[in-house]
Structure I
Amino acid sequence: MTWWRRNQTAAVAAELDTQVVEKEAVEEPADQHPLLTVESVERTFQVGGQPLHVLKGINMELRPRQLVMLRGRSGSGKTTLLNMIGGLDQPTKGHIFFRDLPFHSMSDDDRTTVRRKQMGFIFQAFALMPLLSAYENVELSLRMAGIPSGEWKSRVEHCMELVGLSKRMHHRPFELSGGEQQRVAIAKAIAHRPRLLLADEPTAELDSQMSAQIMSVFQNIIRTEQVTICMTTHDPTILEVADHVYEMVDGRFI
C-alpha cells in the first residue's frame, strides 16, 4: 500500500471517529446508503497444497439499523464471511467497503483502528473475563476503546439496563445463566457505541426461550443505539425477526 493511501484511509478513519463522538444530530434514512458493501468476494485457502474455495463470489449490503442473518450449515462459509465483514481477514478477490473505507486494501493497522472504534463483536462462547463482574467486563471494553474514564459509570449502567441486567451487574460470569452471560457479552460489545455489531452464532448454546430473549435484546439495541447487526445462525426459529436473511450453501448465496 502506498504512503498516500495509508494516510488517506487513516484520515478518513479519524473523521469517522469524530462523527461517532459528536453523534450527528440528523441520521441518514435507513435505506439511503449502505453501511457496508461486499462486492464479488472470494476467499481461497491452501489446504495440503490444494486450493479450498470457501467463498465463491459473494455480493451483499448491510444497511443502517437492520438485523441481518447469515444462515447456513457448518462449513457453508458464513463465519469466514463474517470475519471478512469485520476486517479480521481479507478476500482473495473482490472488494469490501465499510462506510466507504476500502477494507479489502487497507493495512492491518488501519483496519484495526476502524474495527476498535466502529465495530463490536459477540462470540458463541461469550468471551467474558471470569474473575471480573459483569459490570467490570463491560467497563473493560471502554478502557480498551480509549473512552474517557468519566463516561464509564453512566455508560456501563446504561448498557446493562438495555440488556435487562441492572440487578445482576455485580455478579461474576459463573453466577449467571448462559442467557445472562450472552447479554453481558452484548452489553460489552455495544459499550463503545459501534456502528456495526457482528455476532457469530450468538444463540447456539441457548435454549429456544433464551434465544428469543437475545433476539428481543438485539431489536431493542437497534432502536436505541442506532446500530446494525449482522449475525450467523443455523437456527430456523429466529429467522422471522430478521430484516434480511442470506442463505449460504457451499460458499454461495442461494
Structure II
Amino acid sequence: MSHNEFAISVQGLKKSYKNVPVLEGVDFQVKAGSIFALLGSNGAGKTTIVKILTTLLKQDSGHATVNGFDVISKPDNVRQSISLTGQFAAVDEILTGRENLIMIARLRHLNHPHEIAAGLLERFGLTDAADRRAATYSGGMRRRLDIAMSLVGNSRVIFLDEPTTGLDPEARMEVWKIIKERAGSGTTVFLTTQYLEEAEQLADKIAILHNGRIIVNGTLAELKQLFPPAKVEYIEKQPSLEDIFLTIINKKTHA
C-alpha cells in the first residue's frame, strides 16, 4: 500500500441508538502513515465511529474500510491489522503489568516478548510496578499500561480513543512522543480527543464532529483560515484550536 492511499475510508456512515441519531452521514478519509484527530464534545459520537471502524459495532448504513478491508464483510482482516486502546487490549487484572505486555506480544507472534515488555514498561514509567498485579494499579497506571499494550507490535492502524484522559502531563508527553514515532515509521494513527491541544500537537489532519456530522476536516493551517482575522492591537494573536472549534460550532448553531 503506497503512502498516497487511504488507510481508512468512510462514506455516508449513519448510526442511531433507539431512534436517536448519533451519526447522520459521516464522510472522511485518512491517509496511510498519517495522524488523524477526530475532535468533538462528549457524546458527539467519536467512540461510536471508533467502534464501527474496529468492528465492535455495525453501522445502520454507509461504508467503511480499514486497510482496504470492509468492516462488515471482512471484520477478521480488519481486526488482524489494527490495535485499539481500551477494548481488545483490555488489561487483565490477575496478571502483572509485565505479564500483560508479554501476553500481547505472544498473541501478536512477536520475537523477544520479554524485551518488548521491558522496553514499554520503561517508557511508560511502569518498571517499578512491573511485577505487581494490574489490579493494584492506580487509574493513571492502568491507563499507561493499556496504551503500552495497544502499542505492542506493528499494527498498520492504531486507534486511540481519548488516550491521555486522566494522565499526568509527563505521561501525556511520553504518549505523544511515541505516537509521533509510530506515525514516523509508517503506522496510521486514528485519535479521538477532547483536548484540542493534543490534536494541535499531533495531527496531520483534524476533523470536528458535531451533531452527527463532520463539520470541518483539514490541516491545522486550513482550520485557522476559517477563523476571522485577529483584530490587530499590538500583536496579532494566533487563534488556538479551542477558539476555532467554538467559532465553527457557533457559526453552525446560528446558521
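Each reported figure results from applying straightforward, stated rules to the coordinates on display, with no laboratory input. If you're wondering where the values come from, they're calculated on a predicted model, not measured in any experiment. Cβ atoms are built from the backbone, for glycine too; each structure is taken alone.
For mean count of other Cβ atoms within 10 Å over residues 49-56, which of the structures I, II scores highest?
II
If you rank structures I, II by distance in nm of label points 7 Å out along Cα→Cβ at positions 81 and 97, which sits at the top with the largest value?
II
Looking just at FRET efficiency 1/(1 + (r/R0)^6) of positions 73 and 225 (r between Cβ atoms, R0 = 35 Å, to 0.05), which of the labels I, II belongs to the structure with the highest value?
The structure with the largest value is I.
For Rg/Rh (Cα atoms, Kirkwood Rh), the calculated result is 0.99, so let me know which of I, II that is.
Answer for the origin of the read-out: II.
For FRET efficiency 1/(1 + (r/R0)^6) of positions 129 and 217 (r between Cβ atoms, R0 = 25 Å, to 0.05), which structure out of I, II has the highest calculated value?
Biggest value here belongs to I.
Assign the value 54, calculated as percent of Cα pairs over 15 Å apart, for residues 161-240 alone, to the correct structure from I, II.
I
Upon calculation of P(r) over Cα pairs in 10 Å bins from 0, in percent, for residues 65-152 alone from the atomic coordinates, which of the structures I, II produces 18, 47, 23, 11, 0?
Checking each candidate, the match is II.
Once relative contact order in percent (Cα under 8 Å, 6 or more apart) is calculated for all of I, II, which comes out largest?
I
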